Structure P
Amino acid sequence: MSDISPETRLWDFLRGALATRALGLVADLGIADALSCGPRPVHDLARETGADPDALHRVLRALASDGVFAEEEQGVFRNTEASEALRRGGGWDDFAHLFGGVWHRAAGELDATSSDPSFPRIFGIDFWSWLARNPSERAAFDRAMVEGTDRRVERLAAVDWDGDETVVDVGGGNGSLLIELLRRQTGLRGVVFDLPETTRDEAALGDRCTFVAGDFFERVPPGDVYILATILHDWDDEHAAAILSTIRAAEPASGTRLLVLESVVQPGNEPDGAKWLDLLMLALFGGRERDEAQWRTLLADAGFEPLRIEDGLIEARCR
């Protein structure tokens, strides 16, 4: 733990909601892109983006106090390494949009008296149906999910591959993860399986990968290896077990592998981002992050034998 006072620690938590909203605002305005060529007066930024100059100055000043943007002189701001990451197309801008927008509202209504998600209570519809009705938000979500692809591919690259397997990425979004895996493993073939409204560029999949539309609660395509990349944490145990059972039913042969790219909640009180992400899963979906014992139980009950469970990569096979 860092050597800070109890009051400072509490203040840092209390202001967290404001910081999240501020990041969402500047991401939606495209401020990081507007500063890509160097420092600019806040009045110029406001005129270009349609913001109120005073409000924008106060938002940027607050963010700059924690290293996101920097105020070079009174009313003149520049990018920092942190704010550069908010430029459009990198994924973090879409995360800021979501965290500072609809997710912010859902988290603000989180209720400890119930395990029911707050999102449907606020918006009158579950998150996935809401995405289907809002194509621009669906596109932002799919782009945000690309962030971290390099780390996930590195984990997958460490797995032993036979070289000629068919890999099915269940809930694979726009296919970015599988495209990169196939680039590194040239003998593999791939299937990206997701809802039909998923935003994607099918031409980018190449000739060794296809997109198949469908619902993973109903069926999944046959394959030798199944990938679930940050999918199961979106669901409670009942629904997560149903997804695993669908996969189990698609390929009952003993030895079919399952690769789950998810956090494993660690015991103790050390900083652990998964414990905070767990609260977001609760607010949005009624989903959850899981510790090792919970993962073992979930997999075993669905007919899978866990081979290894480590933070970021869980490997199992059909029994």
Structure Q
Amino acid sequence: MAKRALAIHGGAGTILKSRMTPALEAQYHNGLEDSLRDGWAILKNGGSALDAVEAAVRTLEDFPLFNAGRGSVFTHEGKQEMDASIMDGKTLKAGAVAFVRGIKNPVSLARCVMEHTEHVLLAGEGANQFAEHLGLETEKDEYFFTEHRWLQLQEAISEGCTRLDHSMKAKPIGTVGAVACDVDGNLAAATSTGGMTNKKFGRIGDTPVVGLGNYADETCAVSCTGHGEYFMRAVAAFDVSARMKYKQIGLREASFETIGRLTSLGGEGGMIAVDSQGNLSLPFNSEGMYRAYISEGGETEVLIYA
């Protein structure tokens, strides 16, 4: 019997305690704790890693302070375009969506792509039509509107730039994700994001692309967060698995090597990872990363700063 484990993240970046009020910090802790609780309830009762990561990410998508689902940032046109992916390490099946709008929980749509189509990635209007066909829950634009996101957009427009959400002066958060190992040693990973504030020209980051921002196989499960272009160039999520297999090294060493390579490329961010024995690793090279984990022995920790 494998050692069950679950880790989640809510983004990495310039997260400084000096810029955090006690009330806001408590909100972040509560959001992470709720996600951890919902995912662990499934693992604790013998459920699958796949079900656990979907549940954990859905909870993060419903939490308005994280850049996914309800809390997604605005594009240049003042809209939300969301990406998500999910992968089952046991079967290597994966599903992903990009540019979806109005979908309450994009991670669940990604799972539907995996389980109800022969495809891996659906994008834009086609993905939304597929969600409508399945009757997935949608929300109007008002549901996704948060004032601090709108103010971030106005600031980015005035400066003429796109911005990672976690690089802002306040509310430094980004992509969300979860990885899990279940009682049978099966692994799964899920990642969801609202992308970059003021993004234009149909930009897609690493989140919905298998092996870049999200990956799971029989060796490990990985969910990434940070400046997506660098994770794409580094093939970061798969790189952890490859290092474990081909170098015959452990999860911690492999994941830290991958973040080291990301650093050498000039990228910023982090990842959460779990192997088939329930070992966890949560490396990052930024000022902080919203993260939490729980393992078989009941050890639980919720962390924000470096």
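Throughout, read-outs are computed from the coordinates displayed, never taken from laboratory work. What you are looking at is a predicted structure, and each value in this text was computed from that prediction instead of being measured. Cβ atoms are built from the backbone, for glycine too; each structure is taken alone.
Observations on the structure shown:
- Relative contact order in percent (Cα under 8 Å, 6 or more apart) derived as 14 - corresponding label from P, Q: P
- The greatest value of FRET efficiency 1/(1 + (r/R0)^6) of positions 22 and 94 (r between Cβ atoms, R0 = 25 Å, to 0.05) among structures P, Q is that of P.
- Which entry (P, Q) yields the derived value 0.25 for FRET efficiency 1/(1 + (r/R0)^6) of positions 38 and 294 (r between Cβ atoms, R0 = 41 Å, to 0.05): P
- If Cα extents along the principal axes in Å is computed and equals 67, 46, 40, the structure in P, Q: P
- Label whose coordinates, when helix-only ellipticity at 222 nm (-39500 (n - 2.57) for each DSSP H run of 4 or more, over all residues; to 500) is calculated, return -11000 (choices P, Q): Q
- Structures P, Q were compared on FRET efficiency 1/(1 + (r/R0)^6) of positions 222 and 238 (r between Cβ atoms, R0 = 25 Å, to 0.05), and the highest value belongs to Q.
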